[in-house]
Structure 1
Amino acid sequence: MKFKTETPTQRLKKVIHETGIVILIGLLYYLFIKIVGRGLPCIFYETTGLLCPGCGASRMCMALIRFDFKAAFHYNPALLFGLPIIIMLIANQKIRYIKTGNNKTKRWEDIIYITLGIVLTLFAVYRNIFLPPL
């Protein structure tokens, strides 16, 4: 039995399709927030009363859409600084996938993802202890 391999053009189309879906979901969520007046509640916060590492991410993104970087920083500074790194890592992985068909992360990328996770978790602990609520 022969396995059909994807060409770089097919992989590019797949990545564009996936990216389009992510953007569409983001736009629909943006419209939902604009219409309803608030985003989906954080399950972690609702359960524990504590802010999770991602709490404030929706408000941060809404502020970024308005180019209000001061407000975005207020809602989640750790995620705001980590966002460009995350975007570059994902873009690098998608470019590698288009060129080679390899969609797996490299060890150094995994280390950066783990480091970002640790930083976000430490930030969540810090802001729950020392910073005023959002």
Structure 2
Amino acid sequence: MKFLITAAALTLAAASAQAAPKVSAAWSRPAAQGSTGAGYMTLSNAGPADALVAAESPLSGHVMIHHSSIANGMASMKMVARVPVAAGRSVTFAPGGYHLMFMGLTKALNVGDTLPATLVFASGARVKASFVVGLAPPVRK
């Protein structure tokens, strides 16, 4: 019986890992130590519906998920608790929309650096990402 429970747990863990959303085109702009950096990317989901609920980085005191918008000529930004990623769909984090805020950077982000992060999903999946620091999004090949 113990073997069956262990096998079932391992199967579930493997299925969750395979179904986790994928990160592509992750980038960040340069930022000074102690300031706030921004993270942009595309999340693609080939598995069942999921949602980004948190992010962590060893180079940031705290990471928040934000959404920027413009309504009636006024720009605003608000923190969001989750970003749904529907099955078979993708969500783009870009200037003027969804983005990550890396608060209290422990080191400066210079062009060419990478900012490591772990994205946490409602399913329990934890996906590692590496944000390339640049002045514009990376060019897709």
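Tabulated results
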{"quantity": "Of the structures 1, 2, the one that -4500 was derived from, the read-out being helix-only ellipticity at 222 nm (-39500 (n - 2.57) for each DSSP H run of 4 or more, over all residues; to 500)", "calculated": "2"}
{"quantity": "Mean count of other Cβ atoms within 10 Å over residues 70-77 from the coordinates reads 7.6; which among 1, 2", "calculated": "2"}
{"quantity": "Which entry (1, 2) yields the derived value -0.44, -0.84 for log10 I(q)/I(0) by the Debye sum over Cα atoms at q = 0.11, 0.16 Å⁻¹", "calculated": "2"}
{"quantity": "Test item: distance in nm of label points 7 Å out along Cα→Cβ at positions 86 and 102 calculated as 3.1, pick one of 1, 2", "calculated": "2"}
{"quantity": "Test item: relative contact order in percent (Cα under 8 Å, 6 or more apart) calculated as 33, pick one of 1, 2", "calculated": "2"}
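Read-outs: derived from the displayed coordinates by stated rules, not from any lab. Being a predicted model, the structure only gives us computed values, none of them experimental. Cβ atoms are built from the backbone, for glycine too; each structure is taken alone.
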